[in-house]
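**Student:** Please go over the structures that come below.
Derivation of every value follows stated rules applied to the coordinates shown; laboratory data play no part. Given the structure is predicted, the values throughout are model-derived calculations rather than measurements. Cβ atoms are built from the backbone, for glycine too; each structure is taken alone.
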Structure I
């Protein structure tokens with residue numbers, strides 16, 4: 001009897017192994033510091049000031065991200081995603097993401113209301129009782145879809161290698177979909193961690209709401225300025241996009257110090273960390289919070 005090696009025979013389930021691979025890639029992408037995921041998930045998770053809200057922030061961001069990756073994966077099958085690989089596309093995404101972030105942060109901080117880019121989309125998603133008091137995490141949907149158009153090592157592999165290997169157009173969207181679902185799984189966990197941290201502080205609801213709005217607003221505003229500036233500078237000097245200092249760590253997103261990692265450190269660690277410290281100090285000085 002002829003024996004068949006299902007793991008290596010290219011005419012049988014090799015493409016199924018590809019799908020398992022992209023799902024695992026998505027998990028790695030979701031858990032390692034990434035400039036498109038962590039700043040947004042952090043901002044809206046802290047803004048929700050709850051574990052449940054943090055999970056929803058990670059879920060909403062990743063759902064839109066997953067939709068975008070599935071669309072791009074289908075385009076790649078028909079060789080129509082080449083524009084995503086062109087020089088400057090990543091930087092343009094940086095600028096657009098930055099502008100949306102800073103506008104969101106500005107409205108939260110200085111207009112005391114939410115920027116509604118697509119009201120009809122927001123009405124389709126369920127709301128938590130706290131959504132009207134602080135930062136509606138459903139806004140992460142918009143950020144997720146925009147940020148998804150950014151490229152990186154994993155996206156390049158999916159668009160140029162895995163998607164074109166799919167057996168037909170009917171399943172060509174699956175690599176992007178599964179990659180997004182892997183990211184979604186980990187972003188829900190990370191969002192829950194951020195939300196749980198603020199929820200666990202021994203503070204009243206008014207204090208948590210103030211901290212959530214203050215931290216989310218500042219992180220989005222400052223982060224947006226940094227993202228837009230980084231994208232604009234790299235467009236002016238494309239060589240900066242390739243700048244990197246090896247760290248010696250064989251971990252995706254931590255193997256080198258580059259502009260993306262610096263953005264994460266400055267936005268989450270710098271703007272986010274400083275905003276939390278400042279908000280906690282203000283809360284401690286006000287008795288009615």
Structure II
């Protein structure tokens with residue numbers, strides 16, 4: 001391996017990362033040739049992927065703004081946050097409520113490096129390098145202990161990340177573990193890639209599993225996402241579980257519409273009762 005194939009902390013940039021692929025789809029700069037090549041291959045299979053990513057980011061902006069403004073949420077834990085881009089969770093929330101506190105969680109060391117550098121002057125925001133499946137490590141971390149008061153409502157975000165978790169790791173149980181730590185009135189935001197076509201689900205899942213060397217889970221169905229909410233007794237907020245561009249859309253579109261729907265980002269927000 002050549003010296004320029006690696007970054008500090010032993011990151012092999014020849015293996016695509018979901019976080020860096022997403023960064024590329026959002027026209028970010030913190031990605032590498034392997035990530036861009038994987039995106040090109042993925043777009044050949046599902047041409048709507050870039051627009052899906054843009055709509056997903058627009059959903060994140062709307063939902064965080066709504067939770068801060070309409071529900072008074074001032075604490076956010078963003079699981080699988082990915083690389084910083086325009087209008088991050090803390091920027092949206094702190095514009096509405098300046099005292100808002102945010103902990104970003106991602107397993108990619110580059111997220112910790114880049115995010116930590118960008119946030120070092122923001123005392124109400126932190127980046128934690130951790131696997132989003134390790135609920136105990138996250139909730140017992142110094143960053144969470146310093147910024148999050150679990151006696152008060154918290155927004156736990158799982159935006160476009162559960163498809164990175166294999167069935168064997170039981171994503172529904174992950175939602176249950178996190179919910180059990182949250183006060184009544186907390187809100188969980190959950191969406192993931194879904195398709196009602198078995199061919200799309202299997203084809204994309206196999207492709208991503210190969211490209212990321214096993215750091216992938218599965219494209220699922222709408223019924224799977226519904227189970228995350230129903231089986232954890234989350235009170236689903238209006239307008240329910242939808243393709244994310246339909247979740248409280250603005251009067252004018254904040255991202256281009258998808259031209260096709262081989263798959264979609266599906267989910268919503270649910271309140272802890």
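**Student:** One of I, II was used to compute relative contact order in percent (Cα under 8 Å, 6 or more apart), and the result was 19. Which label is that? Provide the component values of the computation, followed by the final result.
**Tutor:** Values: I: 35; II: 19.
Matching structure: II.
**Student:** Figure out for me which of the structures I, II the number 17.5, 53 belongs to, where Rg and Dmax of the Cα atoms in Å was derived from the coordinates.
**Tutor:** Values: I: 20.1, 81; II: 17.5, 53.
Value 17.5, 53 for Rg and Dmax of the Cα atoms in Å corresponds to II out of I, II.
**Student:** Suppose helix-only ellipticity at 222 nm (-39500 (n - 2.57) for each DSSP H run of 4 or more, over all residues; to 500) works out to -11500; of I, II, which structure was it derived from?
**Tutor:** Details: I: -20000; II: -11500.
Answer for the origin of the read-out: II.
**Student:** Name the one structure among I, II that mean count of other Cβ atoms within 10 Å over residues 91-98 of 17.1 was derived from. Don't skip to the answer; put the middle values down first.
**Tutor:** On the way: I: 20.8; II: 17.1.
Source structure: II.
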